[in-house]
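Throughout, read-outs are computed from the coordinates displayed, never taken from laboratory work. Values in this document were obtained by computation on a predicted structure and should not be read as measured data. Cβ atoms are built from the backbone, for glycine too; each structure is taken alone.
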Structure I
Amino acid sequence: MEKVKLSHFILLVMSILMAGCKNNYQGAGNENATSLKSDTVPYSVKFDFDNACEISTDLKKNGIITFDEETENIPGGIQQIAVKGDTIFVVDPAKNPGLYAYLKDGSQLFAYCDNGTGPEDIVSPMSLAVTDSEINVFDFSAKKLISFSKDGRFKQGINLSMDVKAAIKDSNGGIWMDFSNQKYGNEKLIWKKDEKSKPITVLTVPEHLKGMTTVPLMNMVQLTNGELRYIPSIEPYIYALSDGRAIMMYELDFMGKWPSIEKIATQYQGNDWAKKFINFPIHIKGVAESDRWLVVGANFNKKLYITVYDKIDHTSRSFVDSQQEYYNPLYVEESNLYMNRSDDSIEILKID
């Protein structure tokens, strides 16, 4: 089966434009809305574009995973992975949409690629989350959260508002929904304790981003320990999500290259914001995190940069992909960084 270059999918996701009808959660109660407390200081993760080392020469290669192509279905555009023991779970929302599972030797365990409009079909899965008992994805096109057994059997589908841009289920069954920077409502991030609970507004839309409803490639991420991270659209922050609260954990310091609020409002906002946003200088491409390491990918000047942040000594190291070998960071397992390569394989790099 012919594979698609992931760059095509990145353009697809970054150009998601949501027109402005009201969402079904407009006016959700915000009595539990969480903002950053004045005495809470997020960790600063620095992107040093000017002094970045080369990924290809300065990070040790620790192996390459190539998925078996002698199967009926193979992923053509990997959006996210989760590594659990010897198993790698994969979602492809674009070329051959589905949920996949592989052993680390590349042999396929299952592929769920039932595309269509039926209750058990899957159209464009994103936001992968894997617990001890199940696998969860958000189907962007169908606007529902889908749960599978660990061996790839359909369990449940939860229908969401048609204006949800991304969603993820936490390990306690809580549902997190991202409405991005919607124009006609104020809610950006909403949480429900479970399917039947009242929705709670957690984060609101910044005024200078109103209407700019782009969605990052990986804006809701599950860590190796089950915790969730959220990267809000067009904001240089990473939040921890837990029990209906969003706590700012990291501030991404692009050392003066991220536009100011005033510049975004005057040069990028407006009815033609999507056309202008193509020239936005920095696009966050992926976040991966383990107990010790945080890895963030970003595009700058048409090159991929990654910053590796040590959570113990609070230092950052930046790397650049001058050879255009990689697409984005996918996952961190201990000190192993899984990177999506331009040849459709996954390379493991050592970051310690």
Structure II
Amino acid sequence: MDILVVYQFCTFGGVERVVLNRAQSFRKHGLDVNIHIGYLRDRGALASFNAYLQANNLRGRVTPFIFPKDLAHDWGKYEYVFIVDTPEVFAASAAAKNVHVECHTPYVQSRQYLRDLPPYIKSIIVPSRAFKDIIESEFENLPDVRVFPNPVADEYLNLKAPAKETIFTRRPVTYFARVEDLKNFIEAARIFETIADQDDLMYWVVGENADEKQVIQSLERKGLLAKSFLRSHVDFNRVTDLVRMVKGHRGVFLSPSKGESFGLSAAEFISGGVPVLLSDISPHVELVGGDERFIYPLGDVTTAREKLLWLFSHWDEVSQVMTATGKKFDGENFIRSWREFVERYP
């Protein structure tokens, strides 16, 4: 079976990771599904994406390409077409069969296209039940809304921290996301400030814009720069190494995000056995099954401090909880949803 996934641009982001993880789940469960992913443009991540395909023997199962400007393409040759938050291709894809929209964007303004979908769109696919509730509350008269739970790659589920590979003497609080308003780096920095008196902790900031001048200056003004590690991006085939490093340093993953459709980075850290502290938005709550130990009220940096310090002091115990929680991201739920989808839309 050949399917087409369309996305605006190739970045070091969640949609690309979802495609890679789905391909691995299809292979793991013996499903003959080949994913062609067409980007409108490359934002510097395509080479890394291809390197991951090569390293993980996924070539042929995943075929990336860049659309020409006029979007000329044989749209009709695929059994399914999935358009991920890219309404620019609606007109061009009208000749395709079995066309579905995937909505992954946590940005409210970026999903307004759902108000006026072409009549040939058969369903909307989202990555979590919490996000399904969100978009159904925002828009009326939507077509069938279905959940494809995001899987994570097996490499996270079986992650072992190296016995002796600590690089830093301090334990990291790790922010792994774009440095921007929605991901709420400002609140992350405020939380960093509340634990500045803890000499055994440091701050890892990894993601787009992390090493820009204003970020460095902000951390410097707060007196945090000397205990900070900044990295602008991590290649697709090195994210596992990041999670392993955080685990090896007995660190904690922090996400103060104001909006998510799922929270794939958090799921990867959870699966790797790294304790997480997440803002209490509904997709985050769903990730940890409502366990209050791992969520804090958005905006409440005092509670965030208390919970972070508790997680560090109970690290071994909660790491085991994370490993057990992460088993739900092993792909079984995704494959079950996929089979139901194919039966519903043959």
Comparing structures I, II by distance in nm of label points 7 Å out along Cα→Cβ at positions 104 and 336, which one has the largest value?
II
Kindly point out which one of I, II the value 42, 17, 4 was derived from, the read-out being semi-axes √(5λ) of the Cα gyration tensor in Å, for residues 136-175 alone.
II
One of I, II was used to compute percent of Cα pairs over 38 Å apart, and the answer was 10. Which one was it?
I
helix-only ellipticity at 222 nm (-39500 (n - 2.57) for each DSSP H run of 4 or more, over all residues; to 500) gets -1500 when computed on, of labels I, II, structure I
Ranked by distance in nm of label points 7 Å out along Cα→Cβ at positions 192 and 288, the structure on top of I, II with the greatest value is I
